[in-house]
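Asks: Below you'll find the structures, each written out as structure tokens.
Bear in mind that the values in this text are calculations on the coordinates, not laboratory data. Everything numeric in this text was worked out from a predicted model, so none of it was measured. Cβ atoms are built from the backbone, for glycine too; each structure is taken alone.
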Structure 1
Amino acid sequence: MTSIQSSMRVLALAAASVCTMTAFTPAWAQDATFVLNSREAGAPTYNPIKGTKLNIANNLIFDRMVMQDADQSFHGQLAQSWESSADGMSWTFKLRRGVKFHDGEPFNAKVIEWWIPKFKGTENAFMVEAIDKVIIVDDYTVKFQMKNPDPSMLLNMATSFMGIPSPKAYDALGDKFGVTAAVGSGPFKLASFTVGQQTKLVRNDDYRWASGLSKNQGPAKIKNLTLREIPEDSTAFLELKTGGVDLLLGVPTDFLPRIEAEKSLKVVTMPGTEVFYMPMNTSVAPLTDIKVREAIALAVNQKEILASIFGGLGTEAHNFLVSSLQESKINPKFNISFNADRAKKLLDEAGWAMGAGGVRAKAGTPLTVKLWTQNGTQFKRVTEVIQAQLKTVGVNAEITVQDPASINAMYRKKTDHQLAVRAYDYMNADILDWFFSGNRLGYPNVSMWNDPKAEELNVKAMKGSRTWDERVANFKTYHEYVMTQFVFAPIYQPTSSFAYSQSRLKLPDTIRGIKMATQSIMDIEVK
């Protein structure tokens, strides 16, 4: 072979190699890795009907009837249109045609007729409790006959708990559904799931029914999506900086300047939908005494926490609901705010005298309480500050850090905890029912609160509201009563921030939804 022939052969091989690499580029370039918000870590199942701790993967695997936009308006997904009767005693939904589940089964009115009764006996039953029966009008029209009006119908339908699974797969898998497999009609399919570590999703190439909130009406632009759980914020930041991950779904405020200093990274901040709070186990002494509970609540210095941990980004929380909700606008006299002097006076009145080492005691028993938190830098830092704040009024709090994957099961033991630092992310006042109803003691009612008057007010708010205005008024009254009983201490309401690698991802100009969610993920491109 001549040198020219040899050179030509080398060039040909090189060209073939380049072509081969180019051919394979789209496959790996379409992969992305996101890190879950630490609050969403530890979900034990992707069963939307029975699960009580879900994350963003649920909304990617399962479609819902409706979606909520940033302005809190509702837009159709599996439901194309809907209407409610004037008396609120019926809702009619027109369903989207042409939708198929991941297993090839069709979506139609029979699915809705099967789906709603499946909630009976689950912890999520309250979501559909007002529905008396499902009437099939035709193959793609269903009517909900109501037991009582439910002005929050669309709010409920937009939550992660209302993802619709494939009836065939759900019934076949039984209790294993959501663990070994999860079959919905969403833009992604579940590939694998390791509790507390990661979830792998693969694109549903048949997807053609995104909501109108997504510009992309076909399959997602990401082919393989990995959702990792990284409890330490510093580790997550380093992974984003070095290219190990592409997007952080939650960013602690003290990391924002560090991320903003990196030219290849970008932070997006949205109005918050989350509240940090500290429930108190009212069934365990000394928290059976309302004076002790009030003192502990008043010892929490929200302003100090906002400034020292969150750099002033976000707002102080003084009641239980996200401040953008109408039901959070209660009479200011019911709000809980830092007041160390009154906290000390209340503990004196309750018989807890200041003792040696700055810890109060009563009949020889020190005022020591168990304070739980979960893995995650923010949770641990907030808990440590609260521990110090309680010490200033004479309360000794001993911290225990629990694994997010098992903490809810620990709460269900009911008496092992006394205080806990927690957060919820939810935009509906019925979160009051979720966390304070006497029907769910242990978890989610971590406060173990079962109060007859509260139950009456809860029922009126949940079932006795015919209109939206009535619902707001009833929930305000219920909310105010909860505040008077000091069953929790409000702490902080963060903004919602996420960060991503600009060299790896191209995000839509407008983020649709109340946070980074399915509708915007559909429009994310991998570079």
Structure 2
Amino acid sequence: MTDSKDQVPEDDAKAIGRGALYLTMTKLWFMVSGYVVYFGLPRLLGAGEEGKALFGKYQVAIGLASIANALAVQGTTQAIARFVGRGKVGGIRASAIRLQAMLGGGAFLILFFGAPYLASGLYSDASLTRPLQCSAFITLFYSFYGIYMGYLNGSRAFAKQALVDFSFSTLKVIGVLCGAALLKDVIDPVSGPIIGWAAAALVVLVMGRILCGPAIAGNDVSVSELFRFQTFTMLVAGAATAVAKTDLQVVKIGLEKFHTLSETEIDAIAGEYSAAQVFATIPYQMVFAITFILFPLVTAASDNDLEKLRGYVKQTTRYAAMIAGCVVSLFVACPERTLMVLFRPEYADGAGALRFLALGYFAYSVFFIMVSIITASGKPAVSLGLVATTFLLQLVIGFPLVATVGSVGAAIATMIAMACGLVIANIYAKKNFGQGADCSVMLRIVGCGALVGFVAHILLARSTFWGGSGVLANIGGTGLVSKLLTAGGFSVLGVCFIALLVITHVFDDNDKARFMKVVKRGK
């Protein structure tokens, strides 16, 4: 039986569980709605190399903006949540609005007016100018949206936070697809869906403000105090998103600089790589909801309860690895089949990148949990150092590998950088908290994943390591029957993975008890 000091206290377990239930459900909807976008958008943009090229161009423009969006949303959300979680609510929203007017407004101006220089100078692709300018509005709206998300999170109003998240995911699908369908001839095929995304961001900004209710007057937190902490959380969030988005930028820039290819060929390769990213980031997205719950709880525990903090580290890294392990094992085993669940058959060329990216994101999922705990414990500068190190490794290794082996080189570099980041973060956690990821548990999770992945590879892989294809690989061709077989096969193997976790005591009786507390409606 697990020692009691490793247990998350019952009240906090209930708060974590109930909040995680709300936010995980909305995160799952966020992922499902995202897949609707990724299913529909490439088809609206067209088939063949030209369609892949437009999709790649869209992803490059959004990828750069996403880094700025992370600065605006995640950093702000965590900073506001930290102060609200400590009871400092008087005047915090007014201070945050003034600060975001400077920071978010400044980011908007830089991205909007700097778009021509970024498009021509950085990417050698002037056609990216308008899409980058349109994406600047998303950054502007996100800057203020993050204030209200942080306020709800710090107040532990997880249900309201989940409602805003759910609404945004739904409106984003509508906005992106309608923008692509209705504005492709009015503006251009790439800018249209970005404008729809910006419109969705504006609506949920207003919704967040309404759900937060009237602001509480006071001077608990000044603009300067908020800025000092938010600066680090913004930089951490921006750097963490940069790690997840920069590899595509490395592909685009690296192919331009080191390979003799046409613009359409480069954008088509970027489109294939983007398809691999869509699936590889699933583990990271699935564990992301945990960080929203952790932040206010770790903030409250960091000053006076090291034992509780150790419990958070041990349990949440284990949960993150369990969630990521199942997904990654299936994607690594059957990358071509995975890509064709959403994308046209021509996107299957991204399978090589998907294998390396999926392995990298297994490490990054656990790494991000550790970084969030370190930030919430009051050490955002350390988190920034960890994420920045990972980012720099990705760049230093990425460009030479793209020059030698093409786009797959960016995926290999990303995997190496993420694995190194996890090792360094784990060393820091053990040294400073007395607890890191449990190596015994991690090895058992990896073993379970390897076994399930091996079975998946034998049965479903379209191209096996030893030549040929899996036993069931050719059933249904590339049509609906094949997609249903993939979904059904992955579901059955996912259940087998969970069973192996129980057999190996990774998922134990304490977990079963916590799970029942979450789903059982108590007092």
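Asks: A value of 14.0 was computed for mean count of other Cβ atoms within 10 Å over residues 133-140; which of 1, 2 is the source structure?
Replies: Among 1, 2, the structure yielding 14.0 for mean count of other Cβ atoms within 10 Å over residues 133-140 is 1.
Asks: Can you spot which of 1, 2 the value -8500 was calculated from, given it is helix-only ellipticity at 222 nm (-39500 (n - 2.57) for each DSSP H run of 4 or more, over all residues; to 500)?
Replies: Clearly, the read-out refers to 1.
Asks: May I pose another question? Could you tell me which structure in 1, 2 was used to calculate distance in nm of label points 7 Å out along Cα→Cβ at positions 109 and 189 as 3.6?
Replies: Going label by label, the one that fits is 2.
Asks: Let me ask something additional. Upon calculation of semi-axes √(5λ) of the Cα gyration tensor in Å from the atomic coordinates, which of the structures 1, 2 produces 43, 32, 19? Before the final figure, lay out the partial values.
Replies: Values: 1: 43, 32, 19; 2: 34, 30, 21.
Going through each structure in turn, the value belongs to 1.
Asks: To continue, here is another question. Determine which structure produced the value 1, 4, 8, 11, 12, 13, 13, 12, 10, 8, 4, 1, 0, 0 for P(r) over Cα pairs in 5 Å bins from 0, in percent, for residues 61-348 alone, calculated from the coordinates; the candidates are 1, 2.
Replies: Derived from the structure labelled 1.
Asks: So mean count of other Cβ atoms within 10 Å over residues 149-156, computed for just one structure, reads 25.2; which one of 1, 2 is that?
Replies: Going label by label, the one that fits is 2.
Asks: Cα extents along the principal axes in Å, for residues 45-180 alone computed as 54, 29, 18: which structure among 1, 2?
Replies: Working through the options, I get structure 2.
Asks: Which of 1, 2 yields 96 for volume of the Cα convex hull per residue in Å³, for residues 101-204 alone, as computed?
Replies: On the way: 1: 118; 2: 96.
It was calculated from structure 2.
Asks: Using mean count of other Cβ atoms within 10 Å over residues 173-180 for the comparison, can you identify which of 1, 2 gives the largest number? Intermediate values should be presented prior to the final figure.
Replies: Numbers: 1: 14.8; 2: 22.0.
Greatest value across 1, 2: structure 2.
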